[in-house]
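In the part that follows, the structures are each spelled out as structure tokens.
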Structure P
Amino acid sequence: MAGNYTIDKNSPASATNFSSFSGCANSLTTNGISANVFITVVAGSGPYTEQVVFSNIAGTGPAAVIELNGSGETIIGLTDASNRHTIRLSNMQYFNIINLKVERDVASTSGFYGIHLFGACNNIIISNCEVNMPGTNSTLVGAYIASGSETSILESGDFHDIAILNNSANGGGYGASVFGLITNLASNIVISQNNFTDFHSNGVYLRETDGAIISNNNFNKASANVTSCNAIQIAQAANINAEIFGNFIKVDQVANGIMTFRGIYLFNGTGHKVYNNVIHDIKLTSGNVTGIEVRTAGTAPEIYFNTISIDNASASSGNLYGIKEELSNTNSILKNNLISITQPTSGIKSGLVLGATAIVTSAFNSDYNDIWVPGGNTAMKGSLTPVLYNTLATWQSVSTQDANSISTDPVFLSVAVPQPTNVTMNDAGVQVSGVAVDVLLVTRSIPPDIGAYEFLTSSLNEINLTNNYIISSNAGTGLFTVEAKNTSVKISGFEIFDNSGKLIQTAKTMGTSVSIDLSIKPNGVYLLRINSDSGMQTFKISKMATE
């Protein structure tokens, strides 16, 4: 097989049209391929209710790639304990799935994997897909799963060159999970620019990987289900050299019992770098919250330029922690992190948390941070019978750490947009090799600012200084046009926030320019976040009577 094919259940089957996904898979297995194969689900032909396995397709390689384009159509999986997949790539290579919607049938009796990579898979791209998993918070349910078992998410397989890009996952236990081999660590794993919503175990879970990248994703645990979960977890000692950056993590859920939510959980492994992440807008009033947690002694992750904002005005009953080690003496390197914990709570709140047997002078290598925890503690040691260091000065004296750190109210633009406006924050950090831009791709100053964002001045100049876009307006009308200077950059959408951080307008598009209408909105300053295939960038725009 080579060239173009369709899937359309409403048209007769033919040499180039298949009436089902399974019919297409069977033909590929029977005939193999000799060149690139493009399979398009005909728009308007769905939904399709079936389970399909693509396996044993001969001929795939760099010059013979299979691309399945769902055209936004839906495939619905009714799964059981033995058949948990909707789409499975079994021991496949050079296979791309794009623009497909996958739904879990609520009548499914046990387990569900939206798109499952099974066994040994390499050179796989999953992009612009959507997996919805309503009606369950089971840890047997996941959206984008790479495992070595047909019935388990947590089983090792042989995975390399896997890209999960620009997708969404809603509900279930796992958003995305990759479990490699301990004898041949999964390599070139990239999970980027996805939206993970209502995960109840892990938004992203990695095990036995080397050099994985988790970047520029949005995470939101939003439903009322009470579960212990992590937005991102890097598990086990053989899981090494992960880079986690540019992620936005929030919680719209209000009540979580006595369970714990962690933004980023480094369970084990060495060589990890965590930088330019924003953990913010945590609406929980019950349950414990930890921004970044490092479990295992001696792993020494590098944790730079992160903003952890636990600043809900409503009181909590949980323990609220910024950066925590679970076991003692992790040797974590903490530089330029902004930790703000102002939420009132009947529990304990602390910017830093050391293990019970930690050596306070060396458990962390910590400096140039802003640790702002009014009514709480700069640091603490242990949790059952904690030793509290309630001020920065006390912590500095006892630990000899954080000599150049500050304890200053960052005066965020808002809880939803935790960009500091307090001039004390300007240029208060220290240069870190390899982190040249902030979370919005703004070039960092020398010296840089503390936290994920560079300091927000009071001027009306655009926040982003890379000049990738031209923003123009019609004076006095509130009508704006955004154009990409580089015509190869495609704008996929935008969000507009008012000065309180409230989202007031959003749209999806695809092109090199976008029009924005604020004509009915009050005069004032707004934040415009542009999403494109080159990342997210944010600007301030001003609507005035005369512009």
Structure Q
Amino acid sequence: MAEADTIILGGAVVTVTGGTAEAVAVEGEEIVAVGSEAKVLERRGRGTEVVDLKGAALLPGLIEPHTHPEGAAQCYSWMDVSGFTHKSVDGVETALREATARAAPGEWVFAFGLDAMLTTNLGTWDRHRLDGIAPENPMVVMIQSQHTVFVNSAALQAAGVDKDTPDPPGGGRILRDAKGEPTGVVMEQPATAMFIRYSTLDSESWTTLLQEQYERYRAAGITTIGVAGMFVPRTMLPSFETPSEDGVRAVAYLHENVGDKYAGDDVQGVKLWYDGSPYSGTMLLDEPYLESPLNCETLGIAPGSRGHANIEAREMIEALEKYRDRGWQVLAHAQGDRGTREVLDAYERVLAGQEGSDHRWRIEHCALISDADIVRAAEIGVALGFHANHVYYYGPELRDSIIGPERAELLMPMGSAVRSGHRISMHTDSPMYPPDPLKLMRTAVTRKTRSGEQIAPNEAISIEEALRAVTIDAAWQLFREDRIGSIKVGSTPTSRCWRAIRWRFQQMSWIRSRCSRRGWAEDPLAGGDHRC
């Protein structure tokens, strides 16, 4: 029996798939023993390092299956105008004025995180308002969900966008006033890219910013990410598959715009954007958005709007057939009830005759998806990933002002999905929300909003189910369940994060005794010490 390099003991080893063990042994880059302390210590040799958990719990590395490291690296380098930082609009305007004052004449000014839900009295934003803040410098302000940017007149002029500029294909929208002039409100990536392309970084800056983003993942206990929609394979990421210096693996999905231009075996698949965001009015719904002041005035959603699809049905089918024939896994961004249904319609058509194939095509975000479509997705082998913290951060606004209380009771139906047999995942979609799987677990179990209210408590899941969603079931959605997501013989911990994810709570039973499906009696997940 070979001597282990490392043995970890002295606490609960939560394997996720095999109950709780007492100890685990690692040799090289592989787990070679899991079980009782006495059995695992049989692999101890003179050179074995023994790590004592001192009563803490050891879990598998956490997994974020839908994130954007390159987008986060870029957006987090811009001026921060988020609701996490600025609770009132005065702070936002002051930050933008200060950024403008620091900029050289004609230099572009970018800001990220404008948030009508978390920042009070934000009001209406357009080119006129930004002209008052930055009359000469081109300015671009992106909202927290990333689906809308506000630009000033200087930015419109510099980008060559005027009343004769058509909306770009792929769902991009340039909003216009009664005279046809751009208002400065620009929605969805094909249109926002006309301005974001002016945010340029040299390779050294990219490297530094990406390393900082990888450190955010690592600090949250994340050891594997799914990169959902890359524009440039390889060059923008520290690593694929092989762990980076920060101990984080990346599983890559290309952006649909580059899927046709790339040939190689180092990507998992491709991501399509079928609809948009609730906060831009581009999420595709069966029934209209509410005609509320937040929707119609602040968010600029037209009365009667139901959102829209970014892809024509024919184009969607053609794209899916192409990626099916390549053997690529497909991710489709879909938020609304109509959006998720139409994606499933397309999936079902293209996958007809593929019964038994292990394709694991995914629908991402799933803010609203009907019970019937949850069941149908399970039947055709489509996996569901939930953007769970919409409930926590924006639940009150979704319920009271955006979609209404009846639809809010169907928001992020994770419980229904689990009961229908799905192996769900959860994600924060950074840069939209900071990476933090533990907070996703808390939201999924408690269904609590930032104000302590509950949204759709019947859609809560158990702690064990939530843990699976950020470990083994997320790994399954990435086709990596044989190597990551659980603590078992043959798993391959990352080079720096194999040691532990150490929490201040003791045993899983300790959590269960203090938590319930209705809320945490104490909140061991908030502020937990989950260092690698």
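Computed values, structure above
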| item | result |
| --- | --- |
| Given -8000 for helix-only ellipticity at 222 nm (-39500 (n - 2.57) for each DSSP H run of 4 or more, over all residues; to 500), calculated: source structure among P, Q | Q |
| Comparison of P, Q - label where distance in nm of label points 7 Å out along Cα→Cβ at positions 104 and 128 is highest | Q |
| Computed 1.00 for FRET efficiency 1/(1 + (r/R0)^6) of positions 24 and 472 (r between Cβ atoms, R0 = 35 Å, to 0.05) - originating structure among P, Q | Q |
| With relative contact order in percent (Cα under 8 Å, 6 or more apart) derived as 17, matching label from P, Q | Q |
| Highest-scoring label, criterion being distance in nm of label points 7 Å out along Cα→Cβ at positions 16 and 480, among P, Q | P |
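Computed from the coordinates by the stated procedures, all read-outs in this text should not be read as laboratory data. Keep in mind the model is a prediction, meaning the values are calculated, not measured. Cβ atoms are built from the backbone, for glycine too; each structure is taken alone.
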